[in-house]
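Okay, got some structures for you below.
Bear in mind these aren't lab numbers, they're just calculated from the coordinates by the rules spelled out. Not measured: the values here are computed from a predicted model.
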Structure I
Amino acid sequence: MTTQASAPPSTKSQALRSYDVADFPALTGLEEEWRFTPLKRLRGLVGLGGARAATGMVRHEYGDLPAGVTASRIGSDDPRVGSVLTPVDRVSALAYGEAGQALLVEVARDAVVAEPVRLRVVGDGAEGLAFGHTFVDVGRFAEVTLVLEHVGSATLADNVEVSVGDGARLTLVTVADWAADAVQAQHLRIRLGRDARVVHVQVSLGGDLVRQYTSVEYTGRGGEAELYGLYFADGGQHLEHRQLVDHNVPDCRSYVGYRGALQGADAHTVWVGDVLIRAEATGTDTYEINRNLLLSDGARADSVPNLEIETGEIAGAGHASATGRFDDEQLFYLMARGIPENEARRLVVRGFFAELINKIPVEELRERLGDAIEARLAKAGT
């Protein structure tokens, strides 16, 4: 079922949205939304609908859940599936049609969950295509921290729907720590109720190619979305992050802050941040920034911030992007105090990521990510 006309869009609000993969034309790599993505490395995920069966496997793992949180399997015919997310590209539509069922995570209304909820998506092998769907439903006035980790090997297309009820508070941490041969293309959609707040921290370290598209919509005044990202691409890796924050109601706020480091030949990162402020979204306050640190020759970072504003009655809107190498003054300052150059470089990188790592409210995970970054730096002799 197509929900919007397929005429070439002149604005993000007119982009094609459909649950049917057949409504999306075959990809050529020349499309604006796909021009940075090496399509061949997506393997069969850009193929035709059911022409290739899902022979790969991913599974969800979670232990005992705290009071107020439940997890269950629901069929793709459940009315909640697709109620938040309508696919905006061919791969997301393919995942929607092929997943078959979804993992439903529910946080009860008014529940205040003190301990983090941990979920893992585990790939059992990169051969064959795998498809997934997750629905997170945070009830009115609930408060919870949810960690969703991706590990193992897979060729995965998946959709994640997140509904945050009125007055609710969600901290969502997603980690792509795949094996080196994994491929993932994901659409994560967040819908915020009145006075709801989400803090999303997206971490991408592993995988051969990881392409993650995050979109946000508001359904009532007072919604707040803070989207942070941390990524580290090694030689040959392609890590791509795209956001669309759709300010469609008045008096809402968003902040997007992504930081990436790259080292090694053919390491490639892409960040595309789109913010749409519709005519009716008066009082909007938004800002987005992307910073990239190139640690070696042969690495490439593409950074594209976009603002589309349809009303002048806003509280503020801005964007920034910066890509560069080590700050020589910082290195000189540290080395002048007796710190060897390699150690000084490590300190600069750790400082570059420290602010975002500290956004993660799970100490064990903060330490593990810090160790993973340190191991990459040590491997390259940085």
Structure II
Amino acid sequence: MSAFRWLTAGESHGKGLTAIVEGVPAGLEISEDLIAADLSRRQGGYGRGKRQQIEQDRAAIMSGVRHGLTIGSPIALSMVNRDHQNANWQIRMATEPVDEEVERVTLLRPGHADLVGTQKYGFDDVRPILERSSARETAARVAVGAIARALLAELGVEVHSHTLSIGSVVARVPERIDWDAVDASAVRVADASVEQEMIEEIDRTREDLDTLGGVFEVRASGVPMGLGSHVHWDRKLDGQLAQAVMSINAVKAVEIGDGFEGARTPGSEVMDVILPSAAWERRPWERESNRAGGLEGGITNGEDVVVRGYLKPISTVPRRMPTADLLTGEETESFYERSDVAVVPAGGVVGEAMVAIVLADAVLEKFGGDHVTELHRNVEAFQATVGPRERLTGESD
């Protein structure tokens, strides 16, 4: 059982989204404003669609927090879908039976869950599938991720993201990233020299009635050594991170550290050399590089955890695309309501949430504690054991 358990519910044009989070220790500072800050970042980014102009996401804390502090019980979050206030959506997505005839969606969109979902669940209408499979659900994930981020911050762990590429435009990553500048960027890129190129690429694609993909990178710094495990496949933390990021809509590949580049490089050049104690500056067991992305054998090694998500172009293409009809199987054209042109900047924020959730779960699994003060004691006790064996024990083999 996960130590940090969570669940989301809700449809894209339903009444709203709900999330429940369990396992958060008591005494953690949480507020609706803290969660709203991340929700706002998810809604931003050049290339987003009109839906973001309708919604102004804010999660109401319904339980689990008293006077600004968690109390150890499940935290329930509720978010209203403003678009549901439209009379058409109140009928289309009503939870009770309606007298009106509701038009079915039968034009299948390639690249979505439309076809496989209707076949799996036996629907003659795509609407029930597309409503839940919509990326709107990631708003609830970001709200949950804000809680995970607050827990990690207690231990000095920071989680950030930035855009590596949009379409054909690729950023050069500076040695030190100014995260405030990234959040101020319209495309959340650390390389200011390509920001305008990315914007122009998005504009051209919008005019062509098309969409763009790209790559985002998530970095978690201050992560303690020892999270995860090598002993079972499902306890390897790199595997858990890969699954979490791959679960984000439109992500089709995940890379940890220099994964793809490392596959083309000799082993002698991929290794992260372990420095001798005389060269340690920040903590024990520092490395000369971080090509492994902070994980070895499924366990964190103290370096930054680095995860990249590769987003395919959004499948909801504005131009009509050839497809088949769900009911007849006959050739037709896909339908289109609205969509984003590029979601890489927002995808990075969702990626932050998923990485934070996985790391928070790993922290609680490793260190436990019913109150944040107990969690701190457990972490400090473990950190005191990290170092050369002889130095710690005062004995030599």
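For the read-out semi-axes √(5λ) of the Cα gyration tensor in Å, a value of 31, 25, 23 was computed from one structure; give its label from I, II. Working through the options, I get structure I. Quick one: semi-axes √(5λ) of the Cα gyration tensor in Å, for residues 177-368 alone came out at 32, 19, 16 when computed from one of I, II, so which one is it? The structure behind it is I. If helix-only ellipticity at 222 nm (-39500 (n - 2.57) for each DSSP H run of 4 or more, over all residues; to 500) computes to -4000, which of I, II did it come from? Derived from I, not from the others.
For relative contact order in percent (Cα under 8 Å, 6 or more apart), find whichever of I, II sits highest and give me its label. Max of relative contact order in percent (Cα under 8 Å, 6 or more apart): II.
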